[in-house]
1. Compare mean count of other Cβ atoms within 10 Å over residues 103-110 across structures 1, 2 and report the one with the greatest value.
2. Comparing mean count of other Cβ atoms within 10 Å over residues 71-78 across structures 1, 2, which is largest?
3. Out of 1, 2, which one gives 22.5 for mean count of other Cβ atoms within 10 Å over residues 183-190 as computed from the coordinates?
4. Using the calculated result 21 for relative contact order in percent (Cα under 8 Å, 6 or more apart), pick out the matching structure from 1, 2.
5. Have a look at 1, 2 and say which one yields -28500 for helix-only ellipticity at 222 nm (-39500 (n - 2.57) for each DSSP H run of 4 or more, over all residues; to 500), as calculated.
6. With Kirkwood radius over Cα pairs in Å coming out at 28.7, pick the structure among 1, 2 it was computed from.
Structure 1
Amino acid sequence: MLRLLLADLRHNAGTWTWSCVVTLVAGACVSGQLMIMHGEIDSAARATGLSALGKPLSEEMLHVARLMSGFTIACVVLAATTVLSATAGLALAQRCRDHGLWRALGMRPGTLRAVLLGQLVIVAVIGSLGGCLVGRAMSALTMPLLIEQDVALPGTVARWDPADLLWTALILAGSVILGGWGPARRAARATETDLLHGVEERVRSSAARTVGIVLRSLVALGLAAGVVSTVVVIRRDGAGSTGAAEAAPLGALGALALVCVLAAWCVPLLLRAVSLLPLPGPAWHVATRTAQLESRRSTATVLPFLVALGLVIVTLGSSHMGVGRINPDSFMAVFGPALTTAWTGGIAVIAMSAGRRRRDAALLSAAGAPATQVRGAQVLEGVLHAVVALLLGLVVCALNTLLVAPATGTAWADVPSHLPWKEIGTTGALTLATTCLAIVVSAWAVRGAGVATALRSRD
């Protein structure tokens, strides 16, 4: 089994390329942020003197360092979990025909599931080892920016701890297995014929579907309970208190995670709602129908950009209302790794689903659609994904406001003027440009091969 696992990874290295890239980037960001946290804690512990409240300065700095580092690492982990689960699921789903051949040759369902999960673990290990090496360089480059923005004390040096490798591996392995568990289970349950025809996504039993809904609902309820508990803490401690100021950003991050968990249900509904817009032309009809029929692909595309947009809203929105002193420059210094992870994942998801988009374009061309309509449908599909990500980002903005405004005593009438509209608009515009450009480029990557070749190609 191990020989088959390794041989298949080597033979289909191209299929796993983007998964490895995302895993490496995520590993570098996670390990680099852990190194930065160790350095900030060491530097804070060496602080001397008394604070403005008469307490030892080292205690106050340690508290701030742990709180800030914990929040930043939580953001990186959220981004890594989201993008890795999406890319891992797509990587396995694209290989269902090969999985059908293995089953036809006598492989047992349990063995197939073990092989697929083993491949994901190996990808995670590669990302962990490479991420720790790249993370040292990333932390060394990031630390001067943190010091320049007064986020870290002067003289702070990032420090590597051997336990960082273990934590990075656990985070990455958990993320990729989380995303790949469903496709691996469906491949094991499907028949050889279904897998060979590439329809393993449609063979979920009612029991499996029910279990998936229950698990997602439980996770959502847990996150919702965390948000509600944050509201209770804010009401108990009152506006302007230290407890409320510390609880609000963490609750807002939980709200972002809640929206990400519910995205699998929300994205198809929003796509259906946006498709009702009376825009003329067949390109709009093709784009909306394609996005709705490929709801799993659409959700995987929207999620990474939702995370990036949500991080901007949670951090800068909280800062504009009086929680923290994060400006755009310090935001990029502190949350650049999480943003990089999310953006890389978004591009990777689009690139990994390029095969289906090329076949969709080939089908339109074979049916007689002009090239302008084919390109228009591709661009509009990117627009749909960006619009849905922005709409879900506004939901995160509303939840963040409900938490932060009472914590800071901001009047509801003043909330619109405190929201980071410029940063939200910039991130939304970048999301729109990225989705449209990446979809068009990935769909045109093999345009010279011809329609017949594209129709015969695999994912």
Structure 2
Amino acid sequence: MKKRRLFSLFLSFALLLPLFSLTSADAYEDFTLDAKAGLLIEADTGEILYEKNAHQENFPASLTKVMVALLVFEAIDEGKIALTDSVTATESAFEGLSSDGSTANIVPGETMTVEQLLNCMLIVSANEACNILGETLYGSVDAFVARMNERATELGCEHTHFANATGLHNSQHYTTAWDLYLITREALKHDKFMEICNSKSYTVPATNMTETPRELHSTNFLISNWRARGYVYRDAQGIKTGSTPEAGYCLISSALRGSRHMISVVLGAERVTLEDGVTIQTRSFSETSRMFDWGFDNFVLRDILSSSDLVQEVPVALSSEASYVSTHAAEDISCLLPDNVEPDMLERTVTLTNDTVDAPVSAGDVLGKLTLSYNGKVYAETDLLALNDVSASWFLTAQRRVSDFFAKPLVRVLLIAVVLLIVALVVYVTMFSRRRRYGHRRRGAAHGGYRGRRRRF
């Protein structure tokens, strides 16, 4: 009896084992962000690895300055301004700035270059530098803010509105983690932007208002331990910090590990006292580090498909040389997958433009689309291209054209009308012919149609 029970237990375990294996293969370590909103994106592919309230409107604080920097660098590209241009701060640039806000201690009448002002703005988050640059480009801060909003719309930001250039709290100054990613992605196209954002420190030379150089130290704890220790993340690169009582602690960052590049956004994190009762932790930094680790540990960049790989054959009509044409992916496909998902586990879905393609077909013609997904999540899409040329048959093409011509409703109606007309004409001619023959006989009988020899009496 005991042997039977043991055997039954063993059998049950053996049957359940595949289920356990499937569960572990379909899952990876879960992640929960301790902040109001967040986003983790693979920079090269744009793949979203994690999101929390990514489209929820929040106050961005000094993350606003990424948009300011973007407009400055775009103006440089357009030749409107240069990094070496000297700019003198006006009194109006300091209007509305709080006395306890972030500053580089620039004063009215002080002259700096555009590059120096960018460093002041991005490294120590100097509010006055934003306004000085805005006035320089658009004549007034208000006009500059209007352009910030226009540019946000152009970038596809659907839940963003700027009320100032600094990020100081205003109920009408808001954005989302996703919109900030869109703005940052555009700013990263300018190498100088990342160069400044990733600087641990910067020295502003003596100016017309100062006799000694000015040392700037980054507010980003992930790249510098000058202001706080215990946060440096070895793979971190930039980008921008921000905080106000209303916004909480915010951070846009990036991390590069090997060939893998990730961008993160954290909004509305807290500063908390840990269990030891002494250590104070700023969660915008610690949560960003934790999210980066999760992304690097749980996702692997894999080569999924080569552009030389044949995908599917598509039937070809109107050709005498081939019945099918092979297709291939328009590009090599690589994407981040959960580390326990292999490329061959992805579901391939082919959607053809037409079930059958008419010749002639040229190599490179788009014949459909290939979608790669796993558990309902789409990881990649690409066009399917014809591999080779397929010429058309003159006879089959002509036959098709004739068939298509006679298939037209109007042509069919005309053909029916012609047939009916011909039938009516035949009937009429037949009846008229019979009538003529019958009438001729009748007329002959009336005139004595008998022509034999008459008998005489």
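The numbers here are math on the coordinates, done by the rules we state, and not lab data. Just so it is clear, the model here is predicted, and its values are computed rather than measured. Cβ atoms are built from the backbone, for glycine too; each structure is taken alone.
1. Numbers: 1: 12.5; 2: 16.6.
Comparing 1, 2 by mean count of other Cβ atoms within 10 Å over residues 103-110, the maximum is at 2.
2. Across 1, 2, mean count of other Cβ atoms within 10 Å over residues 71-78 peaks for 1.
3. Details: 1: 22.5; 2: 19.9.
For mean count of other Cβ atoms within 10 Å over residues 183-190, the value 22.5 is produced by structure 1.
4. Values: 1: 21; 2: 13.
Source structure for this number: 1.
5. Details: 1: -28500; 2: -11500.
The value was obtained from structure 1.
6. On the way: 1: 23.4; 2: 28.7.
Only structure 2 yields this read-out.
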